[in-house]
Each structure stands twice: as structure tokens, then as C-alpha cells.
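Structures given as C-alpha cells follow.
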Structure I
Amino acid sequence: MNISYLFLIPIIPLAVFLVLGIFNKKIKPAISGWVGVAGLTASTLLSFYAAFQYFFVIGKLDGAYQTFTEKTVWMNFTDTLHIDLGILVDPISIMMLIVVSTISLMVHIYSRGYMKGDPGYTKFFAFLSLFTFSMYGLVLATNLFQIYIFWELVGVSSFLLIGYYYTKNSAVAAAKKAFIVTRFADFGFLIGILIIGFYTGTWDFETLNNPEGAAIANWASTSFMGLSVLTWALILIFIGGAGKSAMFPLHIWLPDAMEGPTPVSALIHAATMVVAGVYLVARLFPMYYFVEEGFVLNIVAYVGAFSSLFAAIIAITQTDIKRVLAFSTMSQIGYMMMSLGVSGFDGHEGVGYMASMFHLFTHAMFKALLFLGAGSVIHAVHSNYLKDMGGLRKHMPVTNITFLIAALAIAGVPPLAGFWSKDEILVAAYENSQFLYSIGILVAGLTAFYMFRLYFGIFWGKETTYAHKPKESPRSMTIPLVILAVFSVVVGFIPFSEYVTADKLGFVAHLNYPLAATAVLIGLLGIIFAWIFYKKENDLAERFANAFGFFYKWASNKFYFDELYLFITRKLIFKRISAPIAYFDKKFVDGTMEGIGNKTLVIANKIKGIQSGKVQDYAFGFISGVVVLAIIFIYLWTN
């Protein structure tokens, strides 16, 4: 398969970024929007063409999907250890190309209406293109170091877009918070990369993912503190993925990241960047599965399950609609991590891997739709809070219907996309662990409840007295909503298990009717409870909150994890560790250096008269020296 043309996919948005960035002040805003849309349209068409070629023309060999690479050595360390730059094509990289292209294109089109009149309009589209380029580079990477390079570029892009409203202190603080938290996680990622490079002698994905290759076999038994060095490396790499995907306890940056423009939330914090951690584990899945009998996968599964439940509980209590969706995203990514963690490798054994990728694919469509729908509402009422909304279905019919479709999809109502992918995750969990399955089914009910709490609170309930009558968003915003709504209905019918699997062979997945019926029933119960509590104005929600008193307060305050981190950093690290170190540095290190400098000045002041510039003083000094030397010489001669 000739894959050289795939280099154009990331290069086009990079060119758009450079053009819009360099000529920011010279390009008219209306033109810059169209330049961004045109660039992403070209990349999207190439991505869909690549997917068609790969899955339906020449991707298979002897029943298995092949891996194609095209790369060049950039930095050479040894015969085997080098950093390559290139592209890798296999089922999950093609799938991610479709996700990134589709969502990014919809966001670009949507932003033409949402950001209209913004003074930084051209700059915004430049930042969007930079982010899209970075994501393309990440998903096409051929080795661990290349993915790390683009991983950090994605982080920079996220920082720029979260802090886009740089005149708002809250936006600046949110951007710094996201950047700093993910830097700690990425430090673990980097150490893991270095360990793998040191012990295996390679960073190449194809070599590392060969379970019978020397890269793994030679070092799988070399241990440190009871675990193999490769196991430690995989744990550290997972920490990097957990930070980027906002898994507990590195989740605190994601809710605050909602300070960025809503299209940014839809692109970065719902469908693309936050799933990079899931993609990273999937990319190295053979290593995770075969090294130490999948020990790290158990960690992935339980961290994912806990994060999913933890975030769903918090989402029930939030009143900012974007923060509800942020915690929902964290919860659904936890689902994906849990599914990877319970997966086998071959055939139906690998249903967890397939289900995770399937849910990543479907979730991107309906979660981006939810965020863009929320943006449409915010654009109309100029508020993020549920208390300022209500009865909007009469004023915003397109937004109402598309948001409802997305809410039904994430709630797992058949035959929408979320039903099919969530069912496969629950099947994988059920076959591996009843405990994890119980968490999964509980989260399914909570998801349906908080999502329809959101839907009824926005579009039903008591109509708020609006300062300006709300109206439907312009077509540039509603057309992407309609397209994503269609995707949220139809993509679940893709026979995903035939295309994306751990062993690349594919299999035919069958619906598990008892488990599916249970999940649907739980989801419907969540919707019914939300209907009772929020469809019409009543005091049930307040009574419910009061009944749970202490727990509800803790959940609404996100279990005080932000306060805990501030206590640890300010009271312990800054005050107890950093302050004494700073005192020692100032009083002893700086004091010693300053003391030496001051003494030097004192001595210099005392002896500077020696060089007065007067000839008679120099003559006196010369003669005095000669006399002293003569006396010494005579003394030594006579004795």
C-alpha cells in the first residue's frame, strides 16, 4: 500500500496554522474561517479515502489487517535505538484519523458562527489547526518518542486554547493548571520511554508489540522491587496516559479546562486529546497484555472503573452544563480504560479491546454533539448555568432535537450508537469480573440520570425570564449539530469487530440479549428518575440533595480534591519543603557568595591606594622594596 500521500493529512493543517499565524493581522476574519475549513476538509477527505483503501481494498493479507509504515531516521543512538519520524497505518490509526478529522471539521465549521465577531478570530483558527496537526502526528506516530513529541505539542495546543480568553483570570489559571498537572504525568511517560529504550534497545511500535521478539523476551524477567523493569515502564507510560485522559487522581484539570471556548471543549476535551491516553494503551496493548501476564492491565481496569464511577457521581451535582459534560467525559473514558483492562488478545477473548475502541469512536460523535449543543445554548442565553435556562425547546428546536439524540445515545438507548459500544464493554466486564461489571452497570444508570437532568433542565422545566428572547443558532452552528446527530444514530451499526481488534484478525460480535436488556432497563430507569425530578418544576431535587446532605455537599464540591491538591502544594510542599530550601539558599548559599564579594570589596578599598598613579609613590615603593630585599640578602649572607 502506497501511504506517502498520508503525509499530506498532517501537513495541510500545519500549513494552515503557519499561514493564519504569520498573516494574522492581514487576513480578514471571514477568510481565515474559510481557510481553516478548507484545510480540514482536504485532510478529512484524504482520511476517509485512506480508510476506504485500507479496510476495503488492500489492508488484509491472509485474513489479518497489515501494518504499513514509512519512516526516516531522525536521531541515531545505536544500531537499533533511534528516533524515527514517519507514519504508521493500522486499524486503530485509521480509526483515529476518522475521529480527529470528522470532529475537527465539524468544530471548524461550527466555530465560524460561534466565534463570529471575536477579536482573535483568525488566531483561534490558527490554534485549532495547530492542535489538529498535533493530533494527526500523534495517531500516525511510528514509535514511542515520536508519539511523545506530538503528545507535548498537543499539550501546548491545549494550553493555548484553554487560555484563549487570556484577559480572564479564570481562563489563565485553568490553562496553567492543565499544563502543570499533565506535565507531572508526562514526566512519568518520559521516564517509561527511557526505561524501554535502555532495556529493549528500541522505541519502534512494531518491534515492541511483537510478543515473541527479543525486545520483550530478553528483559521481561529483569526485576526491580518485585516487578519486571518493563512492567514499571508500562505503569509509568500509563500514568502519562492517565494524565492526558483525566483519570483519577490526575483529573482535576479537566473541569477547569471548560474555561476555553465551547468548540475547544468539543474538539479537545470530549473527542480527541482526552482519548489520547486510551489510544496510547491500545497502541502498546500487546506489551501490556504479554508482559508479566497483563499485570498492568489490572491497574488500568480498576483505575478506569473507579474514575468512571467517581466522575458520574460528581456529574449529578454540577450546575454548570459544560462541567457536567466534562465529568461525563471523564466517566466515559474510564469506561474505555476499564474495557482495555479486562480484554484478552485473541478473537472473542479480545472483545474488551474492540469495545474500548468502538466506544471511543461512537463517544466522539455524541459527546462532541453534546458539547456543541451546549455551546449553542450558551450562545443563545449567555450563561453556562442551569438556573438561567429552561423551556428552550420552543426557541431552539434544532438544538433541542440534536441534543436529545446525543443524550439518548450516551444513555445507551437502542438503536443509537452508544447502545452498541456500551453493551460490548459491559459484556467484556461481565466475562472478566462481576465487580467491574457491577460498577459498569451502575455508571450506566447514573449516566442516563445526569444526562437527562441536563436535558430537562435546559429544554423543559420552568421557562426562565430571559433578558433577550433566545433564538436558534445560525446554520453554520446547526449544520454540524445535524451531521453529528446523524452519526450518533448510524455509526453504531458499523460491524466494528470485523475491522478493529487486538490481533487484527477480526471476528463477528453478537448481541448478548440478557446483558443488553439489563443495561437498557437501568438506563431507562435513570431517564425516568430524571423525568420525575426535572421535567417539571418541583422540590424533589432539593429534597434529594438535603437527604444526602453531607455526601451531596462533598460530591458537589468534587470531593474537595482541588482543595486537597492546594493543601499539599501550598501548605506542605511550598511551606514545609520549598520554604526551608529557599531560606537555606538565601542565607547560606547566597549569603556565602555575597560575603566573599563584600570582603573582596573591603580589602580592595584598603589596598587601592597602592595604585595611586603618582610617580613618587611608585618610586618610594620600588626603593622600599629594594631596601627590604637588600636587608634580607645581607642577613642571610652573614648567617
Structure II
Amino acid sequence: MSETENVYSVTSPADQVRAEYGRIPDSERKIEAVLGSPDYTIVSVTMDTGLSQQEERPIYDRAVDVKQWANFPAGVTVTVTGSAAFSAQMSSVIQQSTSQLLGLAVGLMIVALFFLFRGVRLRLLPIVAVFIGVIYTFGAIGYAGIPNSTLTSAVFPILIGLGIDYSVQFHERYEEELERFPPRTALPIALGGVGPPVLIAMLAAALGFAATWVSTSSPATIWFAQTSILGVMLTYAAGILVLLSLLTIYVRWRYDGKLESKSDTDDEASTEDRLASVGTVGQLLGRSSRVFASHPKTVLVLALVLAGAGFQVSSSLDTMTDTNDFIPQDLPAYVDLQQFQSVTGGGSSASYSMLVTGTDLRDPEVLHWMLRFGDIASGTPLIQSVDSPATLVKQHNGGEIPQTEAGVERVLADVPDDTREQYYNDGRAHITILTVQNMDTAEVLSFLDNAESAIDHSNPPPGVHAEVTGTAAIATPSIVSQIDSRNVTTGLGVLFVLGLLLLYYRDIVKAVAPLVPMMFVLGWQNIYMYELGISVSPLGASLGAMTVGIGAEYTIIVMERYYEEKAREGVSKLDAVQIASARVGKAISVSGMTTVFGFSALILSPFPILSGFGFLTVGVIFLTLLASLATLPPTLVFLDGLAERVHDYRAARSQPT
């Protein structure tokens, strides 16, 4: 192993015995005199500092191979464990999980489309378009250098659900226009009608993910948001470039010469005529929406009361902040690490690294500061001891710190290179803080506060900066901060989407109306989580912004169709609501249910954080669909009526008396 690239050193009990006798003696008694008779022993492979996971992986693979080649005696069990082993197995599980989730999501999509998306040509074609969009996304994150992490693997079932939305909307509207026109005419009419609202919906979803991106410092969550943004854009593009192209080719081939434009008397058709061909489901959705829209104040007050109750219980939700809870508890590498800590006494202490930067880090004044820091830190809860370069110098100088920097240099020159480099490396100094083992989230945060306070109270010399570093020290505060700031993330998502709608519509009613149902859902989802005992995870903390972005698609499409129908002569607000819900309600229901099927794949993920997110998103998509069909119609009627009254009032005021 010592000849392996990026391996700094290898130490084992054999080195202790060889150091004592100059060789490995044949006498077991002599060996026991040095080592005793332990039930276990450790061979430590020390890697070069600053290696990435990709650089550590070959070392782990080499260790596994060498373990087999070394042919340990019978009865000896050798386990390769440590951070490299853990990251290698995690990478393998993530890749396997991503493939399984993709396959499961596609399978569920096929079932959903086969049974729900009836009465159209090539009803499974949206799956083809979405799958190609996912392939585009894989390529895009590769070119962008975004790594595949635990959270990133959750994106692809989400993309399948969202991409199905876009493709189903294109497909349904194209089929509707093909009832009246040949493909050459139907395609631009369909795309011109549904393309812009779906584009705005896609951009709204992207902005929801962007809110998560800008409001977090967690790399994994940022990668999740970046992948999601690329994914929704590329699946939208695939819906146009792939689905509409293939469907047009099929229709032209299958019906070549048989489709001719019909007399377009649709504008003069009555409400009953326009509802005649929507089917049973469409009729039911249309009538339900009309009933809701007929009692706007009752429906909206009830929805608002439920949302208010949801916001009240949000502070009572449990949180998932321990990173150990994110991973499969039966992962072999994780089990090995737990056993390793158990048998080696790992339950007594854990170590955290503190990085010291600045100039003249070997100056006696800096070393004295390190001693002061150690004394102060060791007197605080959770910190057991501190090992610093000052400790090393005192150990090799009779318990004293030399008075000059030259004296410190002379002492360090006598220290073995491998030992010295543990304290001084790359122009920086390293301090190790030993704490109690297995601290929970609150204790980790308390420890970090204690360490920061000890740094401040020890008064570092000018130009010297110290901070606790490492994944263990950074991950927990980052996760807690992300969960605590979930309302900020949601608020950013609302503002981003509102800004987009204002920019596009330049109409306050059309900008606000699609967001009103989403505000209800933000409250309702807390009740759903509270009743089912779903904890708020770092991924779930971003769901509020995602809900606004994703749900805006349903509301925007219904609203666009409402105003399209209302513009026809003789159509009242209630008629427009009924026709819009009947015409696009089926497509929204199909896309919503297929989205639920896509997100359902996450429930079966081996990662608890993804499984919980799957349960959460399935419920939220149901609530979003319900809000779109039940609360948007009365919202449109109420706000549209209010806008008309304001317009009439202004017109009356402008008239000369």
C-alpha cells in the first residue's frame, strides 16, 4: 500500500514490533510483550492531504485488492473502513439508486399515461420526450461539472414528473386543435396557445429552484437546484423538439390527405356546444369549478382559514438535521464505521480540526496564544483536550516554549517529518480539538460556539486567523441554517415568480391570481406534514419555493384558458371558468397524477432523506392540484370582478361632471 499513489504512509503493529527487535521474532511471547493480546488491531493508511473523493477512490480499491493478495491467515477477518471506503460505497449506492429511481419513475409514468391519458394518439409518446430530456440533463450536468450526489439523484424522478407536465399539455392541446385543423395549421395554433403559458410555468419552476440556490450555502443543495434548473429547461425543450415533431410526423403519415380545415364556427358556439366534447371527467371538473366560482368568498375564506392553521403548526414540525439520518442505516461502510468506533473505543472522543492561517505561525507569541486557546477551550463543556503545534514544541523542548522563533525552528527540526507535517502543512498550522463522541445536533452547535468563544477570549495575535474546519464542523450548521431559513427561501420563490408574472403579463391581477392557490398550499402542506409526522429535511426546506414554481404551471394554464374563453362573445365569467376547467382540467389532472407517480418513485429510495421527500412531494402535488381546480376559479372570478369595478370607478371619475 505504501507504493500506491497519494498514499503518504502506512503504519501497523508490525512496525512497533520491528522497532523493538529490528525484525519480526518467531516468538509469540516476544510479540505479546510489545503489543499485548488485543482482539483487534489497526493498520493505518495515511493519504496525502487535500485529496478529492475521486482521488481517494483508487486508494480504497487498491486496499481491497491488496487485502485479498496479502492472504491473511485463517481466522483473521480484515475490514477496510474509513472515509474513503464510505465515500466509495456511497457513490456506488447513489449511482445504483439513481438508475433504480429512474426506471421506477418511468414505469410508473407508463402505467399512469396508459390508464389516464386516453383518447389521444401515441399516448405514451410523452415518456419518450421526457426520457430524452433527462438524457440531455445528464449531459448538461456533466459539461457543467455538477457532481452526482445524494440530493442530485432525487432530481431525475422530479424531472420526469415535471417534464410529463409539459409534454402532456403540448400533446393535449395539439390533439384538441387537430379536431379542427390539419397538422400544418393545428401545430402553430396549439403551440401558440399553450406554449407561452407552459414556458412561463417552466420559468416559474426554474425560479423556484433558483430561490433555493441563492438562499443556501450547502453544496449538495446547490447542486440539486442547479440540476433542477437545467432539467426543467431541457425537458421543456424536449417536449417541443421531440414530442411535437414525432406526433406531427405520425399524424401526417397516418392521415396524409385526409385532414382538411373545418369551418371555424367555434367562436360563435354556445357554452353547451363547447362543453359537449370534453368527456365525463371534463364535464365533472367544469361543473365543480362553476360551483366553487359561484361562492368565491366562502371557498376563499375556508381555504385561508386552513392555510392559517397550517402556518401555525409549522413551528411544531420535527426537523432532520443529523447527516447520519440521511443515509441507509444498513450501508456496509456505515456499519463498518460504527463497529470500528465501537471496538476501538471510538465512543470516548471525536476529533475536529482547526485551521490557523497567517504569517510567522512559528513565532513564540503565536505558540503562547495556542496554549491560551487550549486552556480556555478545555475548560468548556464538550471539549476534552486540545493538541496544537505548541503542544508539540513543548513536548520536544522539556515542557517550555523557546523565547525566539529561531529556537522554535531548532526544536521542530528535530521532530520527524511525518509528525511535524501533522501540525504544519502548506504554510498553515493545524490544531486538533478532541470532543465527546456521538454529539447530537444541539451539542455540535454548542461545541462550535464554545470553540469560537475560546478563540475570541484567547486573543489571537494580529494577522492570525483560526476557524474550526472540516465536513463535520460545516455540515451541521449549514443544514440547521437551511432549515431555519426555509421561510426566507419560500419568500424568495414567491417574489421571483411574482416578478416573472408581472414582467410577462404587466397586469397585477394576472400576476397575483396564479399565486393565491399556491399560498394556500404553503399552509396546507404543514398540516399534511404534521399529521403524517414528516420531518423537515434540508431538501424539504426548499419545497416551499418549489411548490410555488411547480404549482404555478397548473394555475397559469387554467388562468390563460379562462381569459381566452372569456374573450369570446357572450361568455360570462362563470361560463369561462367552467369551459376552462373542463377543457384543460383533464390535461392538468393527467399531468398532476403522472407527476405524483413520478415523485412516488422517491418513496422507495434507500436514502431516508429522499424517501421522506417523496412522501412530502406526493402530498403537496395533490394539494397543488386541488388548489388549482378548487380555489383558482373563485380567485379569478373575485379578482377579475374587483378589477372591473376598479376600472369602472376610474372611468366614472374621469368623466366630466
Structure III
Amino acid sequence: MLGKLSVYMPTLYRLGLNNVAVVALYRLAIRSGLIEKLLPKGRNYEGAFFTAEPVCCDSPSQPSLSGSVVKEAEDILQGKIKYFSHQFIEVGAPPDWFRNPLTGRTCKDPERHWSKIGDFNQDVGDIKVCWELSRFDWALVLARAYGKTADERFLVTLNSWVADWIKHNPLNAGLNWKCGQESSIRLLQVLLTGFLLGQDQNPSTRLIRFIAEHCGRIAPTIKYAIAQDNNHGTSEAAALYVGGAWLEKFAKQPRLRTNGRRFKKKGLKWLENRVQKLVAIDGSFSQYSINYHRLLVDTLNIVEFWRRQLRQKEFSANYYARCKAAINWLYQLTDESGDGPNLGSNDGARLFVLSDTDYRDFRPTVQLGMCLFYDGKVYPSGPWDEPLKWLELTNERLPMVSVSQSACDFPDGGYVVIRGEDRTWGALRYPNFCFRPGHADAFHLDLWHRGDNLLRDSGSYSYNAEEPWQSYFSSTRAHNTVEFDGRDQMPRLSRFLRGGWLQMEQPGELSFSNGQTSWSGSYRDYRGASHKRTITNVGSLWRVVDELGGIETKAVLRWRLAPGNWLVDGLKCVGEQLEIKVSGNVAISRFELQDGWESRFYLHKAQIPVLEIEINAAEAIITSDLYINP
């Protein structure tokens, strides 16, 4: 018990005592019934949300007809929906908004006030599966397909699904109102749908009510989102700012316009606050995750788009500096293929999708961010430009931005990018935690060559899975680093909380000399084990030296490999594009390929080969020479 307290109490302090107090008070308000009194259930209402004149599909203002959005819209008409940007599932037309199609289970008593529904509702399993439909990704698909084809079926289906959602989800009733961030995403997606359909100048009374009710749900509980120090706060602040400014301009009732100004003011305050606190000077984000970083940038992009569209005042200079830094961070960690390291938590989120590109292609977000915040493009023309066309940002020829990918260090977040020759690069994760870490991934190394991810990260798989999957994907053994004595680098205290946050003992620093790039740093964990990792790149050789101490019984170094044919020969592992040679100053007791797992999409996992190198000594130095095959 004393041992647990010695880890738990410092962790609570690191989370911030004010944040802990806010969360405790929020949960007390839930249990006492105060939230239900403050946010009573509302009534449903009827009528079409969207009307539109037929759009000529070959209009210069519209993207070309090529692509998959029309096919996806046809699937929606048949009741087939893409979940988490990856898996198509039959849900019906319109769907059951409270059913988990993966388990077949439906939420009991869906008309309950949302405050009476548990965070991890066992009626349906992973509640995110139910929430996915109510993010309204399908609305943007139908709007884009209608804009490309002027096919009335898409508009009719869009209106009928929205009407059915409102019928079964009156304000504050049911699980789809439980999360303020989910309500925020839905608000922003619906407003963007309205813009694509030309509803931005003359919205229907139903659309105005929808936005007003959502702002009214988000505003009273936003401090709980702020206390999370993650994308919940940025999403909810964005929804209040955009929704409020929109209501202020378009609401027909003076009371709603007044509420809109209030929502906008609160959203503006917290947007400035969140960007200042959660986005570091170097662009790193508080969640230490590439997909959540994209979600952040998508949110900043849509806010800036609506700020211009609604002719609102500019944000502060510091806000824009942090936005630009966040976009540059994502650009630096995006591979030439458009993909990027699967760092940190990954729940399948991809918002405001206006292109036919793959879920794991980060270029549409980067390109749009560069356009909005850098006034230019960083990629040549391609399918990642489609959002610029939908948002009418291509009236004039955009110049190329003078921002290049290079070796760089992001010390505020703990990332190093090393650029090698022949389109090879590596990304190293090191511990410098100002916010709670999601994965025990200190010194994980990702290696990329000509668009292929040769050494790779695990992903997350699910936030509500059975063991061993709940623990595996965020664990040390699911990363390209060293695991001491079969334990994680930081102990898991709860589903989303780790203790014993690591900090660097020897800060890392990039150095360049005679065509050689190197980085070195070290940490010591809560049990006294020490790890120093030095990475050196020269030509096709990437040398990784791991100096280990404080080992009780064993240490295991893992290299998580790209799927393919791998051959072990002595202390050498050979693949088609990569060869790994390992040596040590102590005996290597085990050198073998094992089966591991990765999750590139939420709720999807696949086996990958993992090279494991085990030693049994109190101290050791292990050298891994990674040769890129030409």
C-alpha cells in the first residue's frame, strides 16, 4: 500500500491539484443529480435541416468527380457506414443510434439523462462504437457527394438521418449527449455540412436550434474538459467559439444572439488558454500522440476557417505562433507516403474529412494548415488539396511555403527527427513529461525508408478491451525500446493514468559532424533501472547503442519489424530492406523472432514480427547496427 501511495500521490500532484479538484467536483455533481437539474432533458423536433439548389458537378468551384466519396455515399444509402475511417459495417438506414453493431448489444433505457450513464457502459461494450455514428462523419460524405453529383437521394438521406437522430436523441437524453467533446464534434461537423450545402447565409430554424442546444450542453461542463489537459478542452472551446459566433450572426431571436455572444466569448477565452498551455513553443502537444496532434490541427484549421468566414477578430499573436508551430511539428513527422509514426494513443479520430485520401494520410491536414496559417502550400498539387477547394481557398494561386523537412529536436514534447540519405529518416521518442503520458514508450525508435515503415510503433487498438489487449498496446513491450525485468517503464495506475513519470537524466542533443548525425540521452525509472540510448546515422548505417543498468534479472530489447520475410542467422536478422546486427559486452541469452501486434486503425489489430534480444546481467551495453539495403 505504501509503495502504491508513493507512486500515486506524486502523480496526482503532477496532474495539477486544481485539475484533480475540478474532476472530483464534476463527479460529485454527477452523482448528486445536480448536473441533471442544471441540464434538463429537452424535446425533439421535426423538419428538414438542409435545402440546396442543385450543384453543377463540373463547376470550377467544386472538386472533380473522381474519387471514392460518391461510392461511400451510395453505401450510406444502403445503411453501410465506415467506422473509425477503416471498417465498413451494416447499420441500417437510418441506423439504431444506441446499438453497438460489433457486439449486437443496445443501450438499455436510451432515454435516460446522460449523467446516469456510466463512462464504460457495459450494455454496449466500447461506448466509442456507439458515439462514432453520432459524430456525423456521414453527413459530410453525403454533402460532398451531393455537391459532386446534384443527386437528390444524398440530400434526402442526409435530412432523414439528421431528423431521425433528433427524434431519438432529444437534448441531454441518452448516451450521445454524455460527452461534451462528442457534442462539440457533432456541432462542428453539422456547421461544415451546412457550409458545403450553401446554408451558411440562410440557415433553417432547425439548424439554428441544433447549434444552440449543443452550445448549451457544452458550456456548463467545459471546465471538466479543461481539467483533462487534452483535446477535449480544445474541441469544446472551438465548438463554443464557432457555434457562438455563428448564432450571433444568424440566429433570428435576440435571446439566441445574446447567448451566441456569450458562448463565443467563453470559447475564445478557452481557445487562447488551451493553445497557450497545451501547445509548446516547439509545437509539441500535450497528448504525445500523432493522431491526436492531427485532431488538434484539424480543430485549429476549422476554427480559423470559420473565423474568416464569420469575419471575426484575429486571435493573439502568440496563438498564431503556437498554431504554426503545431502544424510544423506534424509536417516534420509526416512521411513522404503521407503516413507517420503510430506514436501514442490512436482512437481512430479523423475530423472534417473533405478528401478521398486514406485515414493514415496526414497531408490534407498539413496542407490546409499551411494554407491557413502560412499562406501557402508545402506539397505540390495532389488529392490532399481537395479540402482547399471545398473551403473555397484556391481563388488565387497559392505559393509554395519555404518550410522544409530536416533533422530537428522538439525538446518540449520529447521528439527527435533524424534525416538520413536515400529518403531514410528516424523519429525517436524521449521522456520530458509536462502532461500525463499515455504510452510507456521512452526511447522508442521509428525508422522509415522510401515510404515504408521498417521499425514501427504499436498504436492503441481499443480503450475498452479485454486483457491482454487493454494493457499490451500502450506497454513498453509494444515499443522499440528496452523492457526491464518484465515491467513497464511507468506503472499503470488506471485505464488512462500512469505513475512514476520518467524524466531525462542526461538531456539529449542533436549533433552533426563529418556527415554523421547523432543523438544521445538517458533516464532512470521509478525502480532505479537506467537506460542511455545513443543513435548515430552515417550513410546507410543507423547504429543504436543501449547502455543499461539496474537490471534485477533480465532486460529485453525489441525491434518491431515491418511485415515480410525475415531470417535470423546467429546475431543477425535480415529482411528485404533492413539488416540488423547485434552485439553486446555481455552474453546474449536469447535472440529470436516472436509474434507481436500492431493497431494502425482503432479496433483493428494485426500480427507483426518482433526481434527480441534478451540479456541476464546487472549491467550491459547492447549495440544494434541497422543497415538499410539499397
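Every number here is computed from the coordinates shown, using simple stated rules; none is lab data. Quick caveat, the model's predicted, so the values are computed rather than measured. Cβ atoms are built from the backbone, for glycine too; each structure is taken alone.
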A value of 5.7 was computed for distance in nm of label points 7 Å out along Cα→Cβ at positions 17 and 73; which of I, II, III is the source structure?
III
Taking percent of Cα pairs over 47 Å apart for each of I, II, III, the highest value is that of structure II
Structures I, II, III compared on FRET efficiency 1/(1 + (r/R0)^6) of positions 537 and 601 (r between Cβ atoms, R0 = 25 Å, to 0.05): the greatest is II
Value 1.16, calculated as Cα Rg over 2.2 N^0.38 Å, for residues 473-608 alone, assigned to which of I, II, III:
III
To which of I, II, III does the computed value 0.80 (FRET efficiency 1/(1 + (r/R0)^6) of positions 225 and 457 (r between Cβ atoms, R0 = 35 Å, to 0.05)) belong?
III
